[in-house]
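For reference, the structures are reproduced in the following blocks.
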Structure I
Amino acid sequence: MTKDDRPIKPALLRGWKRKCPNCGNGPLLHDYLKVRDECPVCSEAFFHHRADDGPAWATILITGHIMAPLMLTVFITFRPEGWVMALGFSMLFLTLALFLLPRIKAMTVALQWSRRMHGFGDEEDEPEAVE
């Protein structure tokens with residue numbers, strides 16, 4: 001088996017949809033951010049994923065890069081009161097971050113699955129232990 005049998009683009013697109021990167025039908029997440037131990041449709045195991053803090057970091061990075069120029073444009077164009085900007089952009093940031101976070105987390109798991117990282121590879125792909 002090679003990495004080409006798990007193409008990265010379809011896996012990431014399925015991750016964006018929060019679906020299983022293997023079959024594309026089963027839900028990858030349950031609740032809001034909890035990754036399922038296995039796909040209910042194809043039984044692909046996901047318990048060994050390592051999403052950790054990467055999705056939160058990427059969500060803040062992307063959301064911040066969207067918000068900063070938008071805030072500058074709104075301030076220069078409309079000159080709203082400070083409290084209006086603070087309230088409006090806080091709500092916009094929160095909404096955007098809550099929308100992106102589960103999708104980026106699922107894409108992180110899909111990337112790991114596609115590249116056979118952190119236990120997603122087959123047993124014959126694993127290096128033998130040195131004694």
Structure II
Amino acid sequence: MKDFKKRYTLNATPQDVYNAMTNPLMIEIWTGEPVVMSTEPGSEFEIWDGAITGQNLEFIQDKLIVQKWFFGEESDSIVTIKLHPDRKGTLVELHQTNIPDNAYENMVEGWDVDYFGNLGQLYE
């Protein structure tokens with residue numbers, strides 16, 4: 001199992017970034033896929049038409065998102081996303097724990113290209 005940490009800068013306010021990461025309609029805009037999302041702790045979510053599923057654990061409006069991502073029988077992974085105001089918009093701190101070794105490279109590429117790459121394009 002591996003952990004992944006990275007910082008991303010997005011050209012938008014923390015409020016806009018939080019909305020884009022938690023509002024189902026906004027998520028569908030930047031992913032182009034059906035989504036199930038709620039900011040209710042304990043609720044389950046699906047993004048990319050079920051390619052990523054999990055449980056929402058904690059939210060602090062415009063500042064923090066904590067989720068448990070399911071990896072089948074192998075393990076669950078905790079994803080923590082912190083949003084900080086930055087002179088360029090929002091500094092995003094991502095930390096994902098307990099990533100199965102065989103999924104690590106795909107997960108890193110997914111964060112860089114599919115997740116934060118698409119979010120970055122939304123705010124260009």
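Quick note: the coordinates plus some simple rules give every number you see, no bench work behind them. Worth saying up front: this structure is predicted, and the values here are computed from it rather than measured. Cβ atoms are built from the backbone, for glycine too; each structure is taken alone.
Structure notes:
- Test item: helix-only ellipticity at 222 nm (-39500 (n - 2.57) for each DSSP H run of 4 or more, over all residues; to 500) calculated as -18000, pick one of I, II: I
- Among I, II, which structure scores highest (criterion: FRET efficiency 1/(1 + (r/R0)^6) of positions 45 and 61 (r between Cβ atoms, R0 = 35 Å, to 0.05)): II
- For 88 (volume of the Cα convex hull per residue in Å³, calculated) the corresponding structure among I, II: II
- Value 18.1, calculated as mean count of other Cβ atoms within 10 Å over residues 77-84, assigned to which of I, II: II
- In terms of relative contact order in percent (Cα under 8 Å, 6 or more apart), the structure with the greatest value among I, II is I.
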